[in-house]
Structure P
Amino acid sequence: MEKTSLISGFYRLPLEERLRIVGEFAGLTGEEMALLRAEGALPIQQAERMIENVVGFMPLPLGIAVNFLVNGKPYMVPMALEEPSVVAAASHAAKLAAVRGGFQAEASEPIMIGQIQVVGVREPLEASKRIMAEREAILSLANSVDPVLVRLGGGAKGLNVKVLPSFRGPMLIVELHVDCRDAMGANAVNSMCEAVAPLVEKLAEGRVRLRILSNLADRRLARARVVMDRKTVGEDVVEGVLDAYAFAAADPYRAATHNKGIMNGIVAVALATGNDTRALEAGAHAYAARTGRYQPLTRWEKDEEGNLVGSIELPLAVGIIGGATASHPIAKICRKILGVNSARELAEVMAAVGLAQNFAALRALATEGIQRGHMELHARNIAIMAGAKGELVDLVAERMVEERKIRLDRAQEILKEITRGSQ
């Protein structure tokens, strides 16, 4: 039978039938299908209600970054990711930061922006005036969607109208500013935009198209600051980090990788706590380019004593209620381990983790190079790929590191040598 991925009503099929079809399509073995289907802490019935067309799970390691002190409070930080050295690097950077009191962090009010696009408006400036004249009516209508949020002190707080030129002609954009409290807020903001769209359309005398939140949450910023003691980290490290930062500030090609390292830490915490990693990535990188030139999200300088001072600022739209943060059992446990009591506190910790991750990466790059520690951990993954199990994983990895030949073919050769020698 010819292969096809055109399957009508795939989502209606029972999970086992979906898995069977995928298995036949890909030629999966029984063992592979069992691995795909294996349940962990997340029950399959719950997974089926989280996304569509579920056939199994894709587990990731969950590690704990230690040594974090943020605003005087100690934290153990759960991090879910597959990349080696990230958790260890964050922990070590936090330990160095603790010498000078750890991280100081703050987060602004949790304001998200919802956008309503109106096209075909004959007189955009006059339409803008009509809409702003009905500001209170529009905000009241938006808040009627979520009275619970309003009761908690949140809800639609502001309104803005702008006229944008485009290759399709001018368009009117109406923006709601919504205080989302302890939620990330996407559902609430989108619902409010939908609710006020008919009134906006009538006032603008045009046609509403998009009604959606923006992931450039530049009114929901998190900041962190750290002082790295020059005697603790070393004079050469201070100078090396400054040189590495100067490179990122001068070159967007370097800045992209600089910021990727920051997001290694932030996204790992977001994933562990059930937050939207794609929204965070989009917002962070858009914010890095807000001046028209892509820039680093951190800043490094020396104070009067010669200590290294780092700071970070970026939008962090995160929540501790709603979505996977509330429904995923591991996310709830991770939030308990972290011990945060508000979305703003979570954002503050995440900003500190991003700053720690950045210091660790710049320190490694500017001194011994990034590959040394990274490849030592990567060697274990290569050993596992070669078929090593148990203690053999470390033995094969150690040999590869000693030889500086961390390759799959060499791992297979070493594994054969070790197993032959033990027979």
Structure Q
Amino acid sequence: MTAPLEDIVVIEVDSYMAAPGAGAILADLGARVVKVEPLSGDPMRGLSRPLKRNDASDAMRAYDFQFDVDNRGKESIAIALDKPEGTQLVRELVAGAQVFMCNLLTNRQKKFGLDPETLFTIKPDLVHATLTGYGTTGPDAQRPGYDVTAFFGRSGLYDASREGDDGVVPMARPAQGDHTTSLALVGSILAALRLAERSGEGQVVETSLYETAVWTQASDYAVTAIDHAPVRRRARKEMLAITANRFPCGDGKWVVFNMLPDAAYWTRMCQALDVEELAEDARFADSRSRYQNMAELIDIFDATLAKKSRDEWGEIFDKAGLIWGPVLGLHEVPQDPHAIELGMFPTIEHPTMGPYHTVNAPMRFATADVGPRGPAPAIGQHTEAILVDQGYSAGEVSAMIDKGIVGSSAED
């Protein structure tokens, strides 16, 4: 099987997680992705949390799995962008590519001669893609942004996710906003490639953490953008429907329900929980009375669900035809039989460390070769090979290494 993007070359100048994550997906789709790193490497390198497996080898304990997931299947060339010769090398690479992708703010793009106007003189039908925290226009266009600040904080997502009006602002897990925005950038690039192919003209596309976060909350903003009113942050005992709530089970694990309208599921839920008498209780006779007595009803349901474990209740809920889901721990998901069947955690073969599991991008093709192509590269692992392929001699490459214009892991 062929890969959808096997004839596409992507040059990426980026760091951390959001834009590199998009590059990893493009590599999964078959593109040749060349990652341009500073001589010291992407600052994300070395920030991975350590493994907690007792049987992990020393090589596995030292490996940077979090960097790997966003940079798998790429080639790495280490270039000093603060040297004119370095930025010239990047422009030479762009001449043979279809996509240039970066997370540089626009003032830095212009500083390094990597802005669309400059690169279009080299490659007129180039797709120039930018991912930033806040977009490329507006008063905060030059403000650095990370997912916790631009995606979760400024978009209102943190505030809307608090438990009630007095709840503490939550903290997201690493790179949730980054990886969501990666998907937005990939979609933009794929559409721009199609447009460039049809028109023969260069395309400028961009997305940002801030804009993507607002889109993820479009259902709220469909109203909030009109009435400008704060959203109601409902604690568990303030939810509108008992059939769309979450509950702890006897083993301390949680389940969540989403069954609306509640009137269609109320009796069935009572039967499944073996509290049929509640369906006839005047305090809970209809949706309004159940809402008015929600605190009391939650207490009853909590006491009932405490009698069995999450998995025991799960079998009962499935037989009753309830719409529910287990609240899994992160450590449980890679062992979830459904996740395994979907191939959500495929295996990568490392040349020295051996096999390990990674995370698939959320897309599958029936008749195309799509998926992780290999591990992330070392800093400058492909510097010499790429430059020789560009027409430089081994001596010229060695001289550039000596001058600090490029770096190569072959030096080690």
Structure R
Amino acid sequence: MKCRACNNNDCEEVIDMGTAPPSNAFLAEEQLNCVEGYYPLKLYVCKICWLVQTLDQFPADELFVDDYPYFSSYSSTFLNHCEDYCKKILSRFEISSESKLLEIASNDGYLQDIFKKQGFKLIGVEPTKSAANIAKKKGHKVHDVFFGTKLGLDFAKQKSQFDLIIANNVFAHVPDINDFALGIKKCLTPNGIVTIENPSVMSLVNECLFDTIYHEHYSYLSLKSVINITKKNGLKIFDVDKISVHGGSIRYYLTHTENDKQSVSENVLCLQNEEYQKGVEDIRTYMNFAQKCNELKNQFCKFVYSILSDGKSLACYGAAAKGNTFLNYCGLGAKEIDFIVDKNPQKWGKYAPGSRIKIQPIDALHSKKPDFIIILPWNLKTEIIHELKFTKNWGAKLVCAIPDLEIVS
């Protein structure tokens, strides 16, 4: 395939995870008699710019539909992270009540809420109307369109450039990553700051976090690849933070290439060296990852079938996209897993794509009392273990499969 960042044709297949439906394409009960669309889920790495990327399958508007079911406000761990981010960014940079602030992929307004509490107005861009409408009902200003060069130019023409642009957990979700980066360039004030957060591809490959691979994630980012993309579009990375969310992420601080007020920090050089030492430019790194994924899948399936052979019951916590990837890659469905519980009421009564396991409220655990509960959003393990401490009343065991198979409580 052709690299979506540098157009190079020398891309090597990293892993073939078979076929799967889009990970957020939940099914209503009346759809159970319909045939789901299964599409190849393959990961490649460009041997020139080292961007890791999925095989092109879908335009974004077919994945991020009006009723897209992901909402950020259901995780207290994530909201605490966002509170810390807000405090840090406001104290570090010269942001005043006169500053113009933009968040791309603002979801249900979770970060707009936090900035509002601090006395700042954060304008949102959110193409999924289900999430955008929630933010609008809170009184936030939201442009419910996809972000790219066109919207960036529109902002600039309206003399609405921004002093701070936030793009958290979205850079990996865009099919045309250069168009997205150039859009940021076009609507950033001369001394403006951009922060981008995304899971680190080095965490993915070194810790075998294969469940984060799904069709909505077009790209898997390293500092190496992000430098190439941003440089190509007139931006520079002047600092980075390593953060723990989503199993290990990087926060990139960017500005215009020509902005001399921000010099490149030692953190950037250190992370570049760390990535090189971990094999970001070594094809063997990615081949080893594929082998470990297969081993972990086999180990978990053996564990599940040993439990079932003992007459025990299993349920899952968290109907997240990563959980759907995990279950489909392992070939597990409603025959093995009785049900999935989730906090989001918009998912209740629906069925997980591919596996077709029914999604129910948390209260279902009280009534059905499964013997084992698999925590699918392993990145929220600490929060979920505390939430599910009531399951000890009947002796349930909590299990995580990634990054290692373990009974955690």
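Taking Cα Rg over 2.2 N^0.38 Å, for residues 85-212 alone from the coordinates of each of P, Q, R, which one would give 1.43?
P
Have a look at P, Q, R and say which one yields 87, 54, 40 for Cα extents along the principal axes in Å, as calculated.
Clearly, the read-out refers to Q.
Bear in mind that the values in this text are calculations on the coordinates, not laboratory data. This one's a predicted model, so the numbers in the text were calculated from it and none came from an experiment.
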